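K.L.:
Multiple structures are listed underneath, in structure tokens.
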Structure P
Amino acid sequence: MSSSFPPEPAAQQDSPTVIALAREVFGVRFTLAEQYAELLATDGVVAGVIGPREAPRMWSRHLLNSAALAEFVPADASVVDVGSGAGLPGIPLALARADLAVQLLEPLLRRCRFLESVTGRLDLGSSVLVRRGRAPEAARDLDLAVDVAVARAVAPLDKLTSWSLPLLRPGGLLLALRGQSARSEVAEAKTAIASAGGGEVAVHEVSLGAAVPPTTVVCIRRVQATGRRPGSSRGRKHR
């Protein structure tokens, strides 16, 4: 499975420059982002959703890497984070973009409990909903047809597209955080992408600043109709 971030030495720690960049990215919600980073480094390690060696580089490797998706998401969009796990990339995206309605889709109960604890402690209940389930089953739910699906190192790209694209409304966008092999993954998954209803595919290298590694984002547009009945909800019931 491809990682969504490049390997780094375990001893490396986020610099003051990285923290300053995070202040700029998260703006008035930087304090909430700080609280989330602390919860990941403490409760998240206990819950097993993140490794104990990740704390020193939480901002560069996790929060900023996730927030890099913000520029691709339309205003006031409904978003589903597929296989959310520790809340990445969904929670940093929600913190960076207060206009979004985000659903954290996660099949494991233990992880859902962690996510519910985090969203409650950060008081994100008006904009972030934790939803237990798997993407294939959620795709058959007429109440879920969103504008954007996001995912971070959940599965190989062919499987990820088959799970995620059916969650989107026609014209919706899948944003997948991938590693350095993203372009070869896209080439290998071409048939699967088309079969799942995908059309235009683009690979972007996003740089938030020299202090953090660039983020690779695969963008896939859904072009086929979802088959949902007209007027079905677009996943914003929790707002």
Structure Q
Amino acid sequence: MRTIRIHVDQPLSAGSELNLPAQAAEHVARVLRMTAGAPLTLFNGDGNDYDTVILQVGKRDVSVRVDHVRPVANESPLRLVLAQGVARGEKMDLIVQKATELGVARIVPLLTERSEVRLDTARAEKRLTHWRAVAASACEQSGRARVPEIAPMRTLQAWLDTLAADGAVRLALLPEGTRQAHSLGFTDAGGLLVVGPEGGLGERDIEALDAAGFEGLRLGPRILRTETAGLAALAALQALHGDF
């Protein structure tokens, strides 16, 4: 039987009763057409699944009771942060969705030298909210109980200025890179992976990354599109050093 998992951004505990948030309630009632007595799994990003039963389905409200709490241990031992040059349109949605499925811990949308996407503050906030919803939905499908953080959009240099010397491996996908995935070694700090936008990373980007201690990672002899490159690298690193 298919397990229906729904993300809710609120505290959950065994024995509690609650009304689902409006969007989740509409999905359960109108899209899934679930009825009272049906089982439903909720999660809020704390690492647990909460087994519930639907108590009542109204026109606008769905109430549930939490019966059991189950820890979910399917996070990758390899903590990877994807710093992705913002891609146009649905490409960025695809990157966020698939990176979440591949176990990424955090995604940082970056504005780089060759970025073609420029958003004002209001549109940037709206896009961020949308990406976070995409990540939560990907967790619903993939079984993850921790939603990867989607950081606010920022410039490459602004992000580099925030990095701590924590021992994380620093990598940038570059066609001329000399490091290969199988030769890397990771500590508990994991790794940072920078991917350029459609036009790739510019000279000033590469200079800034080099000054911040990033090494060029090469994925074979072919040039990959931005929506392919980061996902291919995440999959390779998970296969070689993570839990694939």
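K.L.:
Taking mean count of other Cβ atoms within 10 Å over residues 174-181 from the coordinates of each of P, Q, which one would give 14.4? Provide the component values of the computation, followed by the final result.
P.N.:
Details: P: 21.1; Q: 14.4.
Going through each structure in turn, the value belongs to Q.
K.L.:
Out of P, Q, which one gives 1, 6, 13, 16, 16, 14, 11, 8, 7, 5, 2, 1 for P(r) over Cα pairs in 5 Å bins from 0, in percent as computed from the coordinates? Write out the running numbers ahead of the final one.
P.N.:
Values: P: 1, 7, 15, 20, 21, 17, 11, 6, 2, 0, 0; Q: 1, 6, 13, 16, 16, 14, 11, 8, 7, 5, 2, 1.
It was calculated from structure Q.
Bear in mind these aren't lab numbers, they're just calculated from the coordinates by the rules spelled out. Note that the coordinates shown come from a computational prediction; the quantities given were computed from them, not determined experimentally. Cβ atoms are built from the backbone, for glycine too; each structure is taken alone.
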